[in-house]
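Nothing in this text is a laboratory measurement; each read-out follows from the coordinates by a stated rule. Keep in mind that this is a model prediction, so the values were computed, not measured. Cβ atoms are built from the backbone, for glycine too; each structure is taken alone.
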Structure I
Amino acid sequence: MKDLPYDLWEPVIGLEIHAQLNTRSKLFSMAPNRFGDEPNTNISYICTGQPGALPLLNKEAVRKAVQFGLAIGGKISHFSTFDRKSYFYPDSPRNFQITQFESPLIRGGAVSADVKGITKTFQVNRAHLEDDAGMLKHFTNFAGIDYNRAGTPLIEIVSEPCIHSPKEASAYAQAIRAILLYVDACDGNMEEGSLRIDANISVRPKGEQALRPRVEIKNMNSFSFLEMAIAGEVSRQIALYLSHPHRPFLELIPPGTYRWDADLKQTVLMRTKESADDYRYFPEPDLPPLLITEDYIDKIRDALPELPHNRFKRYVSDLGLTEYAASTLINEKALSDYFEEANAICKNPRLLCNWITVEFAGRLKDKGKTLIDLGIPSQHVAKLVQMIDQHKITSRIAKDVADEMVESPGMDPEAIVRQNPDYQPMDDTASIEPIVDQVLSENPQSVADFKAGRDKAFAFLVGQVMKLTRGKASPQVVNDLLRRKIQ
């Protein structure tokens, strides 16, 4: 990538995001919509395409899709229809998918995301309802089909080709995921396939307006893979154009469908690209048009929660969080809600955010869990931060208390401090002063350096006092004593 004149070329990227709606039943049947059950147990005659089976639309799936559409400022169609998309593959029991081709439920909309400290707005072309296919499972000597996923409700969100870098693509996709989480439309679990991303990619010289041939990379289920796949494909296309400047574009970049090979870290061609004609779309004869009233739309709009980008702006402007910290919180709704609960008790949001996203996250990384998974109450983290903020314990003691909170998730930090004599802070001057005198007498050069204007020397002296007191001394008392005695 670095060897190519990337600054002279512009990637043009559009994303299609397929999000499974977290309804209790499937889109057109009463079969359960659950992940992880035994294969082929959550099925019905509709899911498996039995002759004469008639679909019945899930009202809750429509409501969740409308919620999402309103959250991105899209236009909700009062009249939308369903179509059949024909394709023959083992995981499609009916040999067609029911989707919305001609008249989608949602048109337009926009999503804002923070990209390297700059807020960018990405346009959505459309979003529509459709049902998912089953799942092929490959074994050593055979392949099996699990139809549990067949019929799961999906909302497909199609962006405009308005994305111009891998980072922008990842930021946009994360923003979409966050909105789905905030309106409780999808659980966002990418490892389980609840959110899958297709990327359509082309490149052109900067300043050129026409679009060149594009390829599609299918079914990416992580943001890091999305970035790597786009970067690799952009590099491949630029290299082809540079190596063969006079060949027709379609010969160099024939439209095709690729997959991302995470082991090889490269795209692999699956098949040449189909066109809309290949799918033989036609109106779904077993489903009537979907009619939605303005009153229905208004009621859903009035019940929308605070959306992630609004929360991001509030965290930065009102709470003083860094943009990185705010993004870390808002991208996971459960974590952001946890922070909200704790912040209602604790009055130092920046310190609280650091303890949630850095201190505790670091302790839990190897366990593969979060504060919420572990069951540490948000009020306990708030109490810990309050004790630091009110100088009841030092940061060094707080780290030890946090270790015990992780080992015993239900323990109140105030009780942990009360029960351990080593956690009682030293805040009386009479106890700390002799130690300060000792440090000053043992480090005359540091005293001289501080007097000469080197602030690091003072930090060293504070550190020596804290070391001798095993982190128990009040930093404020230590600072005051050292400054007074040096002066």
Structure II
Amino acid sequence: MPSSYDEVVVRPIVLIPAVLFVASACAPATSTAGPAATTGASAAPTSSAPADGALGLAVRPVGAKGGVARHWYTVPDGLFHEDARVAVTIPKVDAAPGRPRARLRSTGRTVDLTLDGAAQWTGALPLDGAAPGAQAVEFLVRLRDGTDAVIDTTTFMLSTPEYVVWTLDFEGDAAGDAEMANTAAIADGLGVPMTLMWNPRVWTTTQVSGARADAMLAWTKDRLAKGDEVALHVHMWTDFVRAAGLVPRTAPNWGGRSDGYDVPLTAYDEAETRTLVEFSLRLMAEHGLPKPSSFRGGGLFANAANLRAVAALGFSADCSATPAGPFGRLQLPWTLAPDAQPYYPARDDANAAGDLPLLEAPTIAGNTYGQSASSIAAVAQADLRMIAPPGQPEIRKRALTVVSHPGTIDATERAAIEALFRSFEPYRYDRDAGPLRFITLAQLAKAYSR
């Protein structure tokens, strides 16, 4: 803030020509289809009872080439449920009597393939139940003697997902056009969605002009139309608290100010928190913003009482949590480890897992405020140590939450953020390089839905 798995070898991939692979997911996923890895076919048939009506082929076809649309897939979760798109070319033979199929070796799951063109057979192979690691897909045909012959084998990598969430806090003061333009340029240039933490205090103070508040709102609505998320962020500014109908406090505080900005949300009880959030939601609705589903308290302060109020108002995610430590004059209310992962808190202890219907996504991946392209390197290295090395599958789902501020992103901080996000290039799912996706906080709540 301004203040175990099958031992198969993954080989270089060879794309099956003229096959269009279409990824299927419960949320849109941009993919650059990499070529599909192919290994030599197994000559040994496997015993299987013939299917009804299946005549089978007289001989095992030769020269078949199979592949997968992508080199990387992720284990299905509450956000993405993508099947592996597979295809095999069987030249110089009418393969229909052989009923071409694809089988995932690790699970035994088998699917029939559909003729797509003169000699290509395609299908979608579900990944449910498969463990992370290298996966082998066997392409089968039925022979007349009732056995199945493997005509080719291909491989891909399956991983649990890795997610990065970029959250951006409006602090309730003015954000300039140049800084917001830099923010948008990062998102658009690097393909990183934003969770914009809107602060409604701009409508309750004389310190932000009406024209400036309108410009910030218009920019936010434009980003919303482009697919970014609008969330809620509150600081306990005295004018904002007073406008909500409460008596403002100036202590405790983390910075020695007298305007309430640095007073933690934890200074307000559950009922007061509900009043402040309800007031915020009303202001946002009056100005044409949708009801948010994600929340963060100012200074990364929140406790169980605050979170109960937020959850009761229908929010599905919070990112106030952060690793244990001091913040200015105060000690943060969190006792979490530096690599703490998303969890559902207990109703009486925000640091413990429980049954509160609000995903807590700790902000563990750094604050870009005041950083430069050189200084951010240490943050990037720390973040990369929390995920699997390049080319390796992730065994347990991981999430990294980064925080920035649209009002402070000058040229120097922009370069820092771009350097940080570029460090994730060797891991990105949309580049078919790894299991890492940039998503919003609302999407993260779906990924971890119970």
Structure III
Amino acid sequence: MNKTIFFLLLMVCPVLCLGQDAAISDMTLSLDDCLRIALDENPTVKVADMEIKRMDYSRLETLSALLPQASFNGTYNRMLAKQVMYMNMDGFGGGAGGDEGSADAPEASKGRSSGGGIKVGLDNSYQVGFSATMPLIAPQLWASLKLSDSQILQAVEQSRASKLDLVNQVKNAYYAMMLAVDSRKVMQESYDMAALTHEIYTKKHEAGAASDYEVLRTSVAMKNIEPQLMQADIAIKQARLQLAILMGMDANRPFSIRGELSEYEGSMYSDLLDINANYSSNSSLLLNEIQTHQLERALKVQQASLYPTLSVSANYNWTSMSNGSPLRNFRWTPYSTAGLTLSVPLFTGGSRYSKIKQARLQVEEMKWQRENLERSVAMQVDLAIDNIKVNVEQIASCSESVKEAERAHDIQEQSFAIGATSYLDLRDSELALTQSRLTYIQAIYNYLVAQSELELLKGSAKLDY
């Protein structure tokens, strides 16, 4: 029984593996699928999200300065040359009132230097203990906390800006791949029409109803399309590679996209009615606003450096001093202190005043930059809307042109079938039809790219997929 199950597994596993490989090779992605993968896997987005976390840790670092700071310290000193102390009293030579050369001066006792002073201190000294400090009044630190909040907001907006830019790039790459695929289809249809005509003339030549020149002319027309097909294949490969890089996928992993450019024609008129020039969510403007608030808070940080600060400190230590070996004769004595420290800034050569003036100028500069930036964004939005309207009109015109080219080609094809028109007229209608189809899909591509650029300018692109 176990052997039977084992052999069944051996037969089923290759089939399952082949099914998984086929699923991978036949992976078809929609635009939403590509955007979702890119927002999850693109390294740029991951770096932006990590930057938000870094700013959050930076704020916690600033906040930690307001909390108690405790440390353990240990110090050992070995006396190499003891300090000599002189006293202004009888019996100490070299003092201010002593008589170093007097005959009545007593003999230097043990512990005195040759000059009449007393050597003080022991050979070894130890000090170990704990110390703690905490600010009670710290205006500059309080202002720095608000500055950290602005830095976090800036990191969040920069992350949103990178995502908006990524969405725009993915959409453009997706539309470029759709354009390359649709262009390949149009060129393939043109090639098929030329190949069919060449086949007809070849059969006529075999029947003696067509000349060698006509066969060669149809063959040349067919082969002239082959380089364009190869260029279209290269364009598809390049667009797929660019899209895979933006999605953070392996460049060698095969996939295809879903849909055609012509499918967007039906919704463009309703989208055109919803277009507005509201650019309040423009990422550059929001970043400028956040940076302005950040500079204003940086100004308050500089102003807070003029205010007094108050901190509390406490120490608990043990000391020991001995002569001789540093590893013997320990005599540990504890002592502790507690106190307040008040610091009142008085004069630093005008450096704080200069820093405050610099911060104020930076705030004024940022306000002028916002005015110029807002004008630029407003102009770009108006141009993008005008570009979309022009592309919509061009799509409508190209759509009619395609329909007329198709009718003209059908007429020429029917006339050619009954011998009422020449091959040159038929070939002209084929070229006109191919050109009108290429112009039509190019116009839709231009419209979609312009629409994506407008979303980027307005900051209104969807980021939740």
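Suppose you compute semi-axes √(5λ) of the Cα gyration tensor in Å for every structure in I, II, III: which one lands on 52, 21, 19? Source structure: II. When helix-only ellipticity at 222 nm (-39500 (n - 2.57) for each DSSP H run of 4 or more, over all residues; to 500) is computed for each of I, II, III, the one that comes out at -22500 is III. Using distance in nm of label points 7 Å out along Cα→Cβ at positions 71 and 431 as the calculated read-out, with 1.1 as its value, let me know the right label among I, II, III. So the calculation was done on II.
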